[in-house]
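Quick heads-up: structures coming right below.
Each value in this text was obtained by applying a stated rule to the coordinates, not by laboratory testing. For clarity, every value in this text was computed on a predicted model and none was experimentally measured. Cβ atoms are built from the backbone, for glycine too; each structure is taken alone.
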Structure I
Amino acid sequence: EVGIDPLRDVEIIEGEIILADIEVLQNRADRLKKQAKTDKNAAAVLVLAEELLEYLADGNLARNFPKSDTDEYKQLNNEVRLLTGKEIMYGANVDEDGLVEDSEFVIKLKEHAAKNNCELIKLCAKIEEELVGLDDEEAAEFLSSLGVEESGLSQIIQKGFDKLGLMSYFTAGVKEVRAWTIRKNTTAPKAAAVIHNDFEKGFIRAEVIAYSDFIACGGEAKAKDAGKMRLEGKEYIVQDGDIMHFRFNV
């Protein structure tokens, strides 16, 4: 269609993936009908599949299905991996002024996102390109001059991590500081395994500095001097942003 209409474009894309889900789900329902004759579980899943087919046919996303927390839905979705059952995040590419003040297009997109329990993040591609060549301090000053606290790309990464149940911890050496991605509620030994399996097998303890303490003290050495480093054992649940050193014995 002619003309700029982001909401129309979103609805077209969502319509296409709804149709794809309906096709996959219908095929699964056809197989369930045969199994349901002798399998009570298959019969229960079939009932839900038929309800979900009607829900999708009305233009709804599977992620908003009222029975999405049931065992039958989880089993079904695990088998067919519904596209509309996944987390969704909308990104609106706006001009510089649009970063502070919402246009009519953005307002409509926000309403659509809210209806589907989704996030909408505004970003300006031109600004993101300019930020690439700046260091952290320069970037913060530049964004502040635009009335923005955080870049769109940074927001997308953080929101994406959150929706996927992910987080990061850091290891800091003399030459390198590195971030490691883990799932939320991961124990220290499992977090160590991301670096190397031997770290988990021979785990003794972890030396941990909270990110907020690391920043407030101005680095690892000063955080240690201030008594902010603590020793944690195998049951410790790693927190987002933790600075960690693992002690292990192979």
Structure II
Amino acid sequence: MSAVVFSEMQAALAGDFRVLAPDLRGHGGSSPGSGYALTDFAADLDAWLTALDLDTIDLLGWSLGGEVAQLLAAQYPQRVTRLALISSTPRFASTHDWEHGLPDVQIKAMARDLRRNYELTMNGFFSLQFTDEALERERYRQIVAFAVRAGRLPLPEVALAALETLRSEDLRPLLPQLVQPTLVLHGGRDRIIPVAAGRYLGTTLPAARYIEWPDVGHAPFMSRPQDSVTLWREFFA
């Protein structure tokens, strides 16, 4: 998804911070690359920060962006002063020793649906950001429609490659290296990344503060925008 989903938050925080919201390669306004591993995304961000002459940053990542943020903070610790992980996980797919992810059969079904009807599947995927009750309200229907229309969806091959990255990557071995002060926020009704994954980050990361909003899904900053602005303003102050 494009960084356009952060536009409301970016505007609200602009008076207090310099807020930059990049598009990952192949997403939004960024050009497609030749690889979509987490290391590719992290290297892109490191190069982007160098081009902007930014030595250190406070870093916030949501969903896939949260995994990229974890890797960037581990590989380039001198870059990241504080870290916020929103609806994130160290491993997206479940395995025999990780129960807090999506089953492989569900991920493969998602890939199949992307190949069959890309736009419909992406629309449905974005609807999963919210609870069913929230989707019944007009505000959330408008958010979903706006994100699909204005979010400049990635090409199907990019989405499939990113999904395969999520399926295969495992960041658990890196977590002890993330010594930065970290805010972990997760929705108790997240239908994409189980809340247990957020709780795991909260208890495993060396300097984490865990917050759970029981009434929201995968996009807490859209479901509770003002609370999110307040939380981030306090954490990054």
The highest value of Rg/Rh (Cα atoms, Kirkwood Rh) among the shown structures I, II is in I
Taking mean count of other Cβ atoms within 10 Å over residues 183-190 as the criterion, which structure among I, II has the greatest value? II
Comparing distance in nm of label points 7 Å out along Cα→Cβ at positions 55 and 103 across structures I, II, which is largest? II
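Figure out for me which of the structures I, II the number 1.21 belongs to, where Cα Rg over 2.2 N^0.38 Å, for residues 31-158 alone was derived from the coordinates.
Computed on structure II.
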Comparison of I, II - label where distance in nm of label points 7 Å out along Cα→Cβ at positions 47 and 95 is highest: I
Using relative contact order in percent (Cα under 8 Å, 6 or more apart) for the comparison, can you identify which of I, II gives the largest number? II
Quick check for you: by FRET efficiency 1/(1 + (r/R0)^6) of positions 79 and 207 (r between Cβ atoms, R0 = 25 Å, to 0.05), which of I, II is greatest? II
